[in-house]
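Student: What follows are several structures.
Derivation of every value follows stated rules applied to the coordinates shown; laboratory data play no part. The structure displayed is predicted, hence computed values, not measured ones. Cβ atoms are built from the backbone, for glycine too; each structure is taken alone.
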Structure P
C-alpha cells in the first residue's frame, strides 16, 4: 500500500511538472523578448531553479511565465525540504537499527543471554567485571537504552528481536559464542527456546537457571550443558548461614567476582600446550602454586571434548595435568596478573 501511494504521488508530481513546463514554454514562445524559446530551454530553466542554482541565463518575461516561475521557486523549496527530510530519516533509521543491534556484532567466544531482567543484570555485571564480553537478546526495546546506559558498548552488545524468531539470533554471533544463558519468564519457555536454538545452531552450549529443579533431567536430555536451580542455590546458602555463618560468608565471597585485590575468588584457567604446568602432577602443581604465588588449586577439569567434562575435586597428588585441562584455583586479586601471565590465557572456559 505504501509503495502504491508513493508511486501515485510521484506520477502526480511529474504530471504537474510537465504541465508547468508546457505552459511556461507556450507563454514565453509568443514574446519577442523571451529567451526561453522551446521545451529544452524551459526544462533547463526549471532544473536550475528547482536545484536553487539559478545561473540567470534563462528567465521568464511574460506574466504567465512569471507565474510558472513562481511555482518552480515554491517547488524548489518543497523539493529541498523533501530531500533533507528523507536524508534525515535515512540517517536516523541507520542509527536506530545500529542501536537495536540489527547490523550484528563481531564478538566471538562471548556469552549470549536471551531475556533481560534484574537477574540477568547481576550476571552481566559479574561477567563484565571478569572481562567477559556479553551479547544480550531482548524482546523489549526499552531494555536497550537501560543496558547501554550502565555498561560499555565495548563489552556488551544488545539485540532487540522477536524471541520466537531464532534465525535473527545470528546477529548476536550466537554460533561463535562460548555459552548461552536462557533467561526467560518460566521453565517451559526456557526449554522451548533452548530446543529451537539447538535446532538452528547445533553446536550451541547452554547454561540454564531453573525456577524448579524438577525439570533438570529434561533440560539435560534436551542438550543443556549446565543446569542449576535458583531456589536450590539460595536455600543451601541460607541453610549454611543458619548453622555455619562463617562458611556461608566465605562461600558467598568465593561465588562473586572479586572487585578488589584483597577479595578472593574461584577462577578457572585452561592449560595450554606451552604452559610449564602441563605434564606435571597435581601434587607438584599444588606445591608450586601455593608456595610461589599463594594460590590454592582445588580441582582439575579434564575436557578434551566439550561435551564430556570430568571434574576432579582435590584429586590425588599423582593425577597428571595435561594440555587442554582446566585448573580451578582459589586466589585473590593480588595474584591475578601473575597467574594470567603464567597461563597466558584469559580465565574461563572457551
Structure Q
C-alpha cells in the first residue's frame, strides 16, 4: 500500500471515529419531571424509566407561596415512600406573589429556609442540582434574582437552574437573565388557556416557533416538552375550570356529549364524571400532545441547543407513559 492509499484509509477510519464521538457527545439525555406529592413509582413508571435509560428525575419538592396568614411558606411537600435509584433533582415552584409580598431584607432568610427544607426532604446526602420554577416578570425580577443569588451561596458546588418561559427566552434583555448556572426552556403552556377561540394551549408550534431563532441565549440550556392532557370546561362561552379527570374516552358517549364543528364537546344532559358535575350546555375542549406535534417541537428545539450535553425533560411521569414508549422514543430521537 503506497503512502497516499494508507493516508486515505487512516483518514476514513479516524474521521469516522471523530464523527462518532461528536454524535455521541451531543446525544440527548432523556429526563422526566415528577409532580406528584408522593414519590411512589408504579411498576409501569419504573419500566418506562428503564426503557429509556433515564438517570435523572426532576421532582417537585414543594410549592412556595403566600399562605392565608400572609406568611410565606411551603405547601404540598414531597413524601418519599420509595428510595429512588435515579438521581433526584429537587424542583421548587414559587408563585409570583411571593416576591410581590416579601421585603428585600427578608430574602436572605427565605433562601436559607428554602435550602434547609430541600435538604431535609432529600432522600440522600448529595445534591448535585436544584431547580427553581418561577414565571418571573419585570416587577419582581430584582427580588427573584436576589433570592437566586442568596440560594446559590448556600449550595456549594451544586448547580442552580431555573425554568425559562418562551417570552423570557426571546427577550432576555427585557426579561433579564437569571444569575444561575443554566436554564430549562419550557416549551409548553404557550396558548391562551381561558380563551374560547384557543385550540390547544398546551402545545402549539405555530405560536412556539415565533419565540425561536433569535440568537443564542446567554445561559446554557436544557429543554422541556409536555406529554399530558386535560379538559377545559366552558359555561356560557366563559372558561369555568380545568379537569384532569375527564378523558377523551369519556366523551365518546354520544348520549351525553356531541362534538361541535369547532371541536368542542357539548354536554347533552347533566353528567357526573368523577367529582366533576357537567351541566347541560357546557362545552369541553380536550387538549393533548400528539406525536406529530411533539416531534415537530423536538425538531424546532434541536436548533436552539447551545451546549453539547442536552437534556430533554418530559412533563410529567405517569403510569400511562409506559404505554407511549414508542411515541416518546421517537420524540427523543427527533431531538437528538
Structure R
C-alpha cells in the first residue's frame, strides 16, 4: 500500500538520523541548554534576518497550548477560524489551560480582516463586555487546514487589526515550509516575522522526527518561559533532540529544499488527478490536496492507498485529502496513477 495520509507518515529525513548517530555519545546539558539548540536558534535568526527569540518545543499541540496560555491574561481568549486547528483538532487543549477559543467565520480556511475587526469592535460595543471573554490574541494557520495560503496583503490587514486593538497575532506554522516554498505565494519568512508577534516553524511535518521552533519577534517572550513550559508538561529533558534536528534542517537550506520537493510532488499529483478527470474540492497551492470521490470509488481506493477522509458531501460523495511531503517519491506517484486507471 502507498500512503498519502499525511506529511509525517515517515520518521525523519536521513540527514537528521545521520546527525543523531554522529552525536549520540556526546554528553550534553539538558532542557535546551546544549550547543545544538543554541546553534539552531542562531541559524533560524540568520534565516529570518532579525533579532528574534527562539525556543524549541516537541509538538504542535503542545506549542499552541503553551504559547497561547502563557501570552494571554486569565480573562482573555484567542480568536480563530471555525476550521482552525485549535478550534477543531486539538481536543480542547486550549480550553484545558483555561482559555476560550473564540471562533469566527472562514473561507477556505482563512479569516478575513474586516470580519475580525467587526468581531472585536462588536465585543467592545457590548455594554456587558466585562462579563465576557476578552479577545486577547488572534490565531491563524499558514498553510491553513485546507492547504490554502494568506497573501502578504491579507496578512498585513490582519496584522493592522491586531495592532489597532493591541493584541498579538500568532501564526501556527506546522506546515510552514510547504507554504513558503509554494509556487503561489508572495509571503517570505521575513514577512512573517515582520507581521506576526509570534509564530512557529514546524518540524514534525517537515522532515523532523518531532519538534517545532517557536519564534517571538518583538522581544516579547513571556517571562520565565522555561518554567511555564515545564509546568505544562511540555519540557523535553533531552533538549538536544530538538536542537540537533533544527540545526540540521537549517544547514545548507535543507528545510527549504525538502519543502520544495513536497510542493513539486504535489504539483505532479495534481496533474495526475486532473488527467483522471477527478474533481478538486478546493484549489490548494501547497502539499495538501482535497478531491471529491464517489463513495464506492473511495472505498475501492482505500484498499491500495492510505488517505484521510475529510468530510462527507452527500450520501454518495466524500472529500478525501492526499498529502505529499519531504518523503514522497516519484514511485509513489506512478503507483497512484496506475491505481486510478
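Student: For structures P, Q, R, which has the highest computed value of mean count of other Cβ atoms within 10 Å over residues 29-36?
Tutor: Q
Student: Quick check on the output: -9000 is helix-only ellipticity at 222 nm (-39500 (n - 2.57) for each DSSP H run of 4 or more, over all residues; to 500), derived from one of P, Q, R. Which one produced it?
Tutor: Comparing all candidates, it corresponds to Q.
Student: Figure out for me which of the structures P, Q, R the number 0.55 belongs to, where FRET efficiency 1/(1 + (r/R0)^6) of positions 61 and 213 (r between Cβ atoms, R0 = 35 Å, to 0.05) was derived from the coordinates.
Tutor: That value comes from structure Q.
Student: Let me ask something else about it. Hey, distance in nm of label points 7 Å out along Cα→Cβ at positions 125 and 253 derived from one of P, Q, R reads 5.5; which structure?
Tutor: Q
Student: Which structure, out of P, Q, R, was relative contact order in percent (Cα under 8 Å, 6 or more apart) derived from, given a value of 18?
Tutor: Q
Student: With Rg/Rh (Cα atoms, Kirkwood Rh) coming out at 0.98, pick the structure among P, Q, R it was computed from.
Tutor: For Rg/Rh (Cα atoms, Kirkwood Rh), the value 0.98 is produced by structure R.
Student: A value of 19.3, 55 was computed for Rg and Dmax of the Cα atoms in Å, for residues 197-300 alone; which of P, Q, R is the source structure?
Tutor: Source structure for this number: R.
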